[in-house]
Structure 1
Amino acid sequence: MNSYFTEAGVFLINVIFGFYILMVMLRFMLQIVRADFHNPVSQFLVKITSPALKPLRRFIPGVAGIDMSAIVLLLGLKFIEQLLTFLLMGSGIHIGALILISVTGLISLALYIYIIGIFVQVIFSWIQPGASNPIIILLYQLTEPVMRPVRRLLPPISGLDLSPLLAIIVLQLIVMAIPHLQRTMLNLF
């Protein structure tokens, strides 16, 4: 039964959970690349995600510089979001399938963050080349681990840097492969 209230409920669940999952994912990714902690955007992410992460850190230690509490929080939030969505829609789902959908959803989100980050950097380089903006600085710090190998593979040609285009194409191909992999793995349940 797909009534207006079901669709509205699913929409609200996706918006509320999606926003917080995005905030935690950004904080996690910025920690991994060791981005500037004093950046105002970083400070916002820390303040908005700390209430959920602090209690988890008491029980879940970091491993090799990776914030495992953030990973557990991301998986938990995505799992709850998917579970509530399926329950609201009146669909039953295997718990293993729900975990798989949650993991692949988080991987897709991380890839989309890179794609959008690279795209925004390109647009800003056209509008205000060389501008110093806290968001652009963070985007550069976030995307540099992806862009560095791509720039080595495809250096600028006559002053034109095509490496962002190549990076976006490769990332999008990976994103496109995820649903196919997900369907194949869901057949196991």
Structure 2
Amino acid sequence: MLKAELRNTYKEKRILLSSTEKNKLDDLLLIQFQQLPIDIPSMIMTYAPFEKYKEFDPQLITDYCYFKNPNPAIVYPIINIIDDTLSCHSVNDETIFKLNKHGIAEPVDGLPLFPEEIDLILVPLLAFDAYGYRVGYGKGYYDKFLKECREDVVKIGFSYFDPVDVIDNINAFDVKLTYCITPNANFTF
């Protein structure tokens, strides 16, 4: 399938999830994350969920990471709507967030960091394929950002649904995930 078709299909599939189904799937995603063969690093980039589309809330993951390693720095992206890029900003308990033009919470006063400083990135997605490529919301923010990161950065996506066989219109700008977690399995790429 093409990215546009997958984007529409998986937005709809997520919107149709009941709150009870979504909560159960969230718990299963956390359990699967706990099975990954990784150490909790010192610099983790996460994201605020796109609630309009019932996106997975990675707060469950960052809470678990704090439990396993109480000292990681947590980083959030900020979208630059002029050039469709992301910057990353460290946050703390006092950081104020506000909604951007897409309705996604972003830090207002976080400390800017370089992409190369990040060890692990929780990457939003709508769908993914058996080769580790993902479909996002269509602006390419994350693919551009991931190209600026270290080659060894761990990139993890979370999906309520199994992978599609192949995304037909992958291009040179697309960046593969390291892992994608579903409620029933972990995929390594």
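Since every read-out is calculated from the coordinates, none of them should be taken as a lab result. Source: prediction; values computed, not measured. Cβ atoms are built from the backbone, for glycine too; each structure is taken alone.
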Inset, instruction - Taking mean count of other Cβ atoms within 10 Å over residues 5-12 as the quantity of interest, name the structure among 1, 2 where it is greatest. - result: 2
Legend entry - Which of 1, 2 yields 40, 37, 32 [Cα extents along the principal axes in Å, calculated]: 2
Inset, instruction - Assuming 1.00 is FRET efficiency 1/(1 + (r/R0)^6) of positions 85 and 149 (r between Cβ atoms, R0 = 41 Å, to 0.05) as calculated from a single structure, say which of 1, 2 it is. - result: 2
Legend entry - Which entry (1, 2) yields the derived value 0.05 for FRET efficiency 1/(1 + (r/R0)^6) of positions 93 and 157 (r between Cβ atoms, R0 = 30 Å, to 0.05): 1
Legend entry - Winner on mean projected area of the Cα convex hull in nm², for residues 69-164 alone once structures 1, 2 are ranked, highest first: 1
Inset, instruction - Could you tell me which structure in 1, 2 was used to calculate helix-only ellipticity at 222 nm (-39500 (n - 2.57) for each DSSP H run of 4 or more, over all residues; to 500) as -7500? - result: 2
